[in-house]
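Multiple structures follow.
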Structure P
Amino acid sequence: MSRWRWMYESTARGQLGERFMRARLGQKGWSVWVGLSVAALAECRSQIIEGQEPILVPVGAVWAYHVNRLDGGGPPSGWWLPEFDDTSWPRGRSGFGSGLGDETTVVDRTNVVSACFRTTFHVDQPDSIRWLTLRAGFQSGLAVWLNGQEVRRTGLPEPPSVWNQVVTFSWRFYTREFDLTAFRHLLRPGRNVLAVQVHSHTTNPASLFWSGELWANLTRGPFLQQMQPRSVRILWRTPVPVTARLRYGMNTGLDRELVWSEPRTSHVAILTNLEPATEWFYRIELAGSNSAAVTPIWSFRTPPERGSLRFVVVGDTGSGTLPMLQVASCLSTAAMDLILHTGDLVYPELTRELVDLRCLSVYAPLLRRVPLYPTVGNHELYNTLYRDPPGTPYFESFDPPTNQVTGTGHFYSFDMGEAHFVSLFVPTLLPFPGTEPYQLGPGSAQLRWLQQDLASTDRPWRIVFMHSPMFSSGGRRFDDLNTNGVADRLELQTWLLPIFRRYGVQVAFFGHDHVYERFRAWGPLHAWTTGGGGYTLYGFTERDALSERFAVIFHHLECELTRDELRVVARDRFGQVFDTAVVPRVVRPGLEAMVRTNHGSARLELELKWNSAPGERYTVESSRSAEAGFEPVAELTADDFLTSWSTSVSQSGEAPESGRAVFYRVKWQR
């Protein structure tokens with residue numbers, strides 16, 4: 001069954017009066033327009049008090065913990081109470097685990113049966129919190145206390161005071177959301193305490209896990225998608241169906257608004273008619289059956305129509321481990337207009353249960369102000385939990401641009417600043433069932449679209465990002481996932497390099513190989529593998545012929561693009577720069593020569609080809625000596641990214657003036 005996808009647009013820019021709501025069913029194009037008065041939220045609006053930060057306890061928060069061993073005496077009495085002194089307990093960042101490799105903090109591994117966790121959070125005005133949600137990843141039983149009162153128990157056959165009980169197995173990746181709204185009266189102004197006790201289904205030390213976050217009023221977002229100089233999409237989720245108003249403007253007065261009255265939990269607001277290169281402020285107002293809430297005011301900056309641009313590139317992030325949190329922390333301080341992600345946003349697979357704890361919540365403060373442009377990795381397509389087509393939870397969670405061939409976001413492009421960005425669907429060459437219309441290969445719809453897309457852009461920079469690497473010295477060098485006897489990277493080179501050269505692609509970013517690698521230019525193309533965003537790192541396999549810098553390191557890339565050059569800085573998870581590079585928009589010509597017959601006659605022609613840039617001037621020169629005395633023989637202004645010139649070199653198959661050589665060169669008239 002098709003699902004409803006709602007989009008909202010303002011029809012009276014910056015004015016009070018009527019607003020309208022548009023609903024589309026799937027991709028059928030059927031639409032219904034419904035009038036809506038701005039008075040719909042007036043009564044609730046009068047009840048709204050100051051904005052509340054939605055994230056009370058974030059992913060990766062510091063918790064005090066106590067591991068309960070079978071040969072120990074159990075936890076201290078009253079450990080869950082707010083006044084309990086936990087200063088002697090060790091501390092770590094969630095999630096906690098005992099040895100499976102996806103933990104941020106590793107706890108004791110010996111005779112473990114349960115563990116206790118405590119953290120504090122601050123609330124200024126408890127009355128501003130109308131809905132309260134705990135998102136919990138645990139294995140296998142759970143008890144939760146808020147300010148000393150038990151508010152949730154699941155999977156425990158006996159009271160939590162029986163600290164050494166072994167419980168029924170519950171898989172850690174089935175993250176759950178618990179509605180704690182009925183207990184929001186327990187919140188206090190100032191310091192609050194959240195306490196959790198987790199029980200294992202066995203005394204196997206690798207079976208204990210806890211990771212969680214506490215949200216107020218929202219359960220996701222807001223986060224930005226498809227930002228352009230004059231438009232942006234803002235997505236968020238609420239724990240219950242509510243009506244909403246999004247107020248926005250070029251100052252904190254927020255003089256524009258979108259309003260809709262159909263209650264729902266998943267919200268997408270489309271802001272149009274924005275001013276480019278401008279700071280915009282926004283807040284969300286919510287109204288339920290008996291409650292209303294408002295967020296703080298956040299802001300984002302629209303990019304310029306043209307001009308310089310700053311962006312970051314990161315890939316293979318979604319592990320839930322400490323390196324992922326450290327890379328995310330570095331990202332939050334970088335200056336950027338957008339984020340490119342080269343795929344594998346969540347491990348072991350992107351599911352509805354994990355996409356928040358291992359992706360959207362991790363980057364939540366950043367994504368409120370900077371748009372994320374993702375590409376599909378193989379872990380976005382693994383499908384062990386659902387019967388939906390591969391990638392369904394990915395497209396439910398994100399709202400990337402779409403292409404005109406398939407009408408989906410499997411592959412897409414967009415312009416920003418001086419650059420044309422292209423996201424290709426190359427999760428791997430493994431033929432995932434159900435993805436046949438989107439797969440890359442000779443004659444594929446995606447390959448035809450790529451050529452047409454690159455040919456139609458007028459931006460001087462063409463930048464491609466995708467998951468599988470075209471070059472590799474790391475663990476993916478010998479991948480042959482379509483089992484045809486040819487390495488995947490070589491097939492990708494065969495399919496893509498001629499197109500990249502023909503249409504002037506200067507930069508490509510890859511993921512999938514969990515390393516950092518910078519490659520020597522192939523004609524005008526400069527390439528990076530950036531797969532060190534937080535998951536397990538790979539090692540060196542065999543040096544690629546184009547490899548210039550290889551490092552097994554967690555990292556991200558910071559890029560600054562002007563009309564004439566791209567500067568790329570690689571930073572490790574501690575913020576230290578370990579590599580830099582500068583890419584010119586137009587590189588010096590790489591000359592190729594070929595002698596061929598002309599139309600089957602005995603006449604021989606010399607053809608010269610070189611990479612060029614539209615509008616740039618080139619001079620062909622010849623000489624009898626390789627050392628000096630070159631004279632111009634032709635002047636050309638390139639109208640494409642590949643220029644050719646030919647001349648006759650003989651009438652009878654012999655070189656002119658036998659025994660004498662002729663030398664040619666091409667000069668770029670910069």
Structure Q
Amino acid sequence: MTNRYENLLKPLHLGFTSLKNRVVMGSMHTGLEDRFYNYPKLAAYFEERAKGGVGLIITGGISPNRQGWLLPAGGTMSNIADVAPHRLVTHAVHKHGAKILLQILHAGRYGYQPFVVSSSPIKSPISPFKPRQMSEKQILATIDDYAHTAHIAKKAGYDGVEIMGSEGYLLNQFLSRHVNQRSDRWGGDIQNRMRFAVDIVKAVREKVGEKFIICFRLSMLDLVHDGNTMEEVIIVAQALEKAGVTLLNTGIGWHEARIPTIVTSVPRAAFADYSAEVKKHVAIPVIASNRINMPDTAEAILAAGKADMIQMARPFLADAFWVNKTATNRVDEINTCIACNQACLDHTFKNQRATCLVNPRAAYETELLYLKTKKPKKIAVVGGGVAGMSAATVAASRGHKVTLFEASHEIGGQFNLAKVVPGKEEFHETIRYFKVQIEKTGVELRLNTKVNREQLEREGFDEVIVATGVVPRSLKITGSDAPQVLSYAEVLRGAPVGHKVAVIGAGGIGFDVSEFLLKPEHQPQPQPLADWQREWGIDPNPNYCSEGGMQAAQLEAPVREIYLLQRKTTPVGAGLGKTSGWVHRAQLKKHAVKMLRGVQYKSVSNEGLWIEMDGHDQLLRVDTIVVCAGQESIKEIMPAKDENTLANYHIIGGAKLAAELDAKRAIREGAELAAKL
């Protein structure tokens with residue numbers, strides 16, 4: 001059988017070595033890197049991806065010295081004693097024919113520790129400590145530290161290193177005028193600003209020899225003021241090539257940039273044209289990255305000659321076997337990354353172990369095991385939302401006989417609502433994945449079937465998993481039964497909504513509903529790239545002359561006037577995820593949504609919604625009131641504690657706890673329970 005992904009699966013020859021395909025698992029910090037005793041878990045994590053077919057793996061960032069720590073007592077590679085734990089990783093990867101690079105990352109002013117240094121003493125807006133300006137002596141010592149780390153990495157069995165020069169970390173802080181305000185030979189024009197990065201590459205190459213991969217991750221679009229132009233990016237790329245770089249990787253945007261680069265609302269492959277522009281000017285292979293999560297997108301980039309390789313990080317958290325499934329024409333079985341960031345980057349920024357919302361085994365390969373059962377059971381799963389689908393498919397994959405009952409005409413639960421929100425189209429992919437898994441694992445699916453306990457008892461199930469989910473909590477004030485009062489579920493399913501709207505509840509659902517109501521009903525989904533670039537102020541010209549690749553944003557007029565209300569007195573949206581919440585807050589703010597906090601809801605009248613704020617009653621003259629004030633669990637199927645039943649009953653997901661819709665917890669609870677039964 002021919003495979004339509006021939007460019008993606010083709011080997012890449014680098015002269016002294018070859019990569020078996022064009023797929024790179026990009027750097028993703030899991031939290032396991034920083035402690036030597038976690039390296040058996042880290043090795044298992046990387047081994048599963050190598051076994052899954054990826055050609056090249058890049059580790060999470062390891063600092064070349066203490067000043068470069070991202071977190072206090074972070075991982076370094078500066079001692080020969082570091083070799084042993086890292087050999088566990090390299091050996092595990094090499095068993096399956098993949099290559100692996102150690103990423104060397106100096107945080108610079110992004111460090112969350114008091115030793116931070118940078119090109120200039122300018123504090124970052126996203127970290128607490130003001131950096132000290134590096135002296136000439138410190139710069140030269142740091143160059144030696146990079147070379148030393150690469151040397152030890154080679155001893156540990158790594159096939160090369162990636163030097164992190166993008167996303168606003170130290171080398172990017174030297175490369176760009178955004179931070180570098182020096183007047184010595186390390187600052188000024190681009191020839192001076194790039195000296196640090198180029199000298200590091202030269203020192204590393206001299207230390208490790210010719211037969212060792214040096215990948216440099218270069219910021220091709222800074223997206224910050226006083227950022228580099230494409231002309232300057234190309235000058236740096238050519239200098240790095242001359243200094244001895246083997247591969248040139250793409251970095252997009254600084255972490256402090258107020259333009260999204262990886263969240264789910266970013267169109268797929270939004271930045272491939274910038275990589276393509278750099279590729280025109282260098283002879284070494286160029287890697288494209290950012291919001292590439294499915295094989296068709298990756299193949300199209302390579303087929304068009306825009307890049308030589310494709311880097312994905314989070315998609316390999318979501319599915320370790322992405323490449324093998326692609327190679328065997330099983331793309332419909334890929335567990336697609338939905339770019340939600342909830343269990344990966346949000347965990348990393350909270351100093352928790354990173355994992356994946358749609359794949360709770362990610363970074364838990366030695367702990368969450370789906371072993372074949374020796375005693376198959378007859379299991380009922382009641383509820384076809386993500387908790388139920390997770391439990392049903394894992395249990396069936398282990399050999400249990402599973403029946404999944406769903407009261408409605410379709411599986412997916414609350415994801416069927418989320419997938420219609422602008423920018424959340426990727427949620428379709430999760431439902432598609434579970435549909436395929438239900439079929440492949442032999443789950444018996446009964447749609448339009450509402451079951452009761454007596455029926456389950458009659459059918460003789462050994463175990464019953466209750467995953468009945470939630471219903472929207474109703475508003476209990478005078479007039480709340482009026483026709484202009486709608487639940488979020490009714491709105492997302494297409495109920496007509498007026499021009500002036502009050503959204504009650506400013507959690508994740510309140511923000512989703514507000515974004516949904518801001519857009520025209522028939523706007524194409526996903527949002528076309530050109531429209532998205534205009535909305536966020538990104539220069540669409542790959543050969544941009546604007547600083548950092550930015551231009552003035554052009555906003556479409558919102559189709560509605562919206563009030564977003566919450567009872568809490570904390571800032572509206574404070575509870576949203578760290579890495580994506582700011583995007584949602586920015587969207588509503590720039591579309592003039594009025595966000596009010598400390599609101600008490602009094603009554604609904606024909607004129608609108610009466611509220612109290614700061615001790616004063618006021619009327620919001622709105623046509624429609626949308627209630628996003630939480631959910632209530634559905635669990636009436638559970639037996640009383642003293643009731644004798646044939647089956648063991650278990651409750652998971654929203655049925656167990658309705659507080660904020662939490663798909664991450666729901667999928668994990670389903671998988672963990674099914675792994676134990």
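Please treat every number below as a calculation from the coordinates, not as lab data. Computed from a predicted model, the values in this text were never measured in an experiment. Cβ atoms are built from the backbone, for glycine too; each structure is taken alone.
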Fill in the blank from the handout: Note: semi-axes √(5λ) of the Cα gyration tensor in Å at 53, 31, 21, derived from one of structures P, Q, originates from structure P
Exercise for the section: Could you tell me which structure in P, Q was used to calculate P(r) over Cα pairs in 10 Å bins from 0, in percent, for residues 586-633 alone as 20, 46, 31, 2? Expected result: Q
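I have -2000 for helix-only ellipticity at 222 nm (-39500 (n - 2.57) for each DSSP H run of 4 or more, over all residues; to 500), calculated from one of the structures P, Q. Which structure is it?
Details: P: -2000; Q: -8500.
Answer by label: P.
Out of P, Q, which structure matches 3.1 when distance in nm of label points 7 Å out along Cα→Cβ at positions 338 and 530 is calculated?
Matching structure: Q.
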